[in-house]
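Nothing in this text is a laboratory measurement; each read-out follows from the coordinates by a stated rule. Owing to the predicted nature of the structure, the values given are computational and were not obtained by experimental measurement. Cβ atoms are built from the backbone, for glycine too; each structure is taken alone.
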Structure 1
Amino acid sequence: MGRKERKEREIKRENYATKHSAEKRKQTLIAVGVLAVIAVIVGYAGYMFLNMTVEAPGGPENAGALGSDHSHAAILVKIFGDEFDFSAPAYQIKSPWIHFESRDGSTIHKHAIGVELEYLFNSLSIGLDDKCYIFPDGKSFCTNDEYSLKYFINGEKFSDIREYEIMEDDRILITFGGETDEQVQGYLNQLENQEIRK
């Protein structure tokens, strides 16, 4: 082998090594850039999740961030003495902010401060005001000369509960009918003995 051929081979090797090294450096820079972009996206998504507020789609007005509270309250709804069943699938976890869960229809779970009962009932498509309780199918039970809608929270009578924000271990009774005071007291006793599942 001549000197010339050896020299040509060395030049080829050097060119190959230089070219290969440059290609490897280019791929490394691209990989680092892609990983940096992914890290920024994940960091931003994490920040947004941790600081999720009422701007989140479907969030209640004036509510805090999801996870800013975790309160539980017992509820009992009696319409002409019949118990309204929130354990049906149609009433389970309709909102992450406040809901019923685990096929339990007697415990309300609230996951943010500032979430009022009106938001819970709206999420269940149940109309509620100071005079009427309206089922999702449109059937309404409104105060009239014979029957009345009554609200009780922790044994105290309320004229309207829409703006009420539950606190841990609250007990809420909603009745409609012509109940006597003794019947209402019986419902309150039933509610008091109701388990609050946490």
Structure 2
Amino acid sequence: MATQEERTAASLAKLMAAARPLFRTQGYAQTSVDDITRAAGLTKGAFYHHFADKKAIFHAVFEEGERQLQADIKAACAQLDPWSMLRSGCLAFLDLTLEPGTQRLLLREGPSVLGWDAWRDICTHYSLGMISGAIRAAMKAGQLGERPAEPLAAAIYGALTESARYMAQLDEPAAALPAVRDEILLMLEALRGQPRAA
């Protein structure tokens, strides 16, 4: 017989599994708590045991989406040298964020539902650290000139995020991907050079 802790974890998993596709396909505004509980086969009482409101479960689904995105990027870059890992990771980010559900959840609705500051805090927590780590590894390997890593990471992160958000607003984002990828690669090669002396 399942313990109370196991039942609680199971109901949380059901709610997340129900909310995830609803937010990714029909969006935040068109998804109600009733929709989520009905899809999960649970009561509203079970929902409010775990989440204060709809925004709270959206926040959880959003953060889960960010974690999965970073895991997918890491998988795409495994076994590469540091510079190639950074380069491939940037391109993988652009490719992965073309998926319509990812665009809706992470790029379009995330900032509006969570607020700009909360959205940025979550995104930078997962993405900026990974970029900084790749930059430091490339410096250590002699593939990138020594310099403060954080400003460079912020520049790369900003370019990637705005590029993905730009494509997410287009009617045919995939058509813009080759040009966006080219610009990111040009930027990375330019940043790879030694910075000018002040």
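Out of 1, 2, which structure matches 13.7 when mean projected area of the Cα convex hull in nm² is calculated?
This value belongs to structure 2.
Computing distance in nm of label points 7 Å out along Cα→Cβ at positions 5 and 61 gives 2.9 for which of 1, 2?
Label of the source structure: 2.
Given 27, 11, 6 as the derived value for semi-axes √(5λ) of the Cα gyration tensor in Å, for residues 37-76 alone, which of the supplied structures 1, 2 does it correspond to?
On the way: 1: 29, 12, 7; 2: 27, 11, 6.
The structure behind it is 2.
For the read-out helix-only ellipticity at 222 nm (-39500 (n - 2.57) for each DSSP H run of 4 or more, over all residues; to 500), a value of -12000 was computed from one structure; give its label from 1, 2.
Comparing all candidates, it corresponds to 1.
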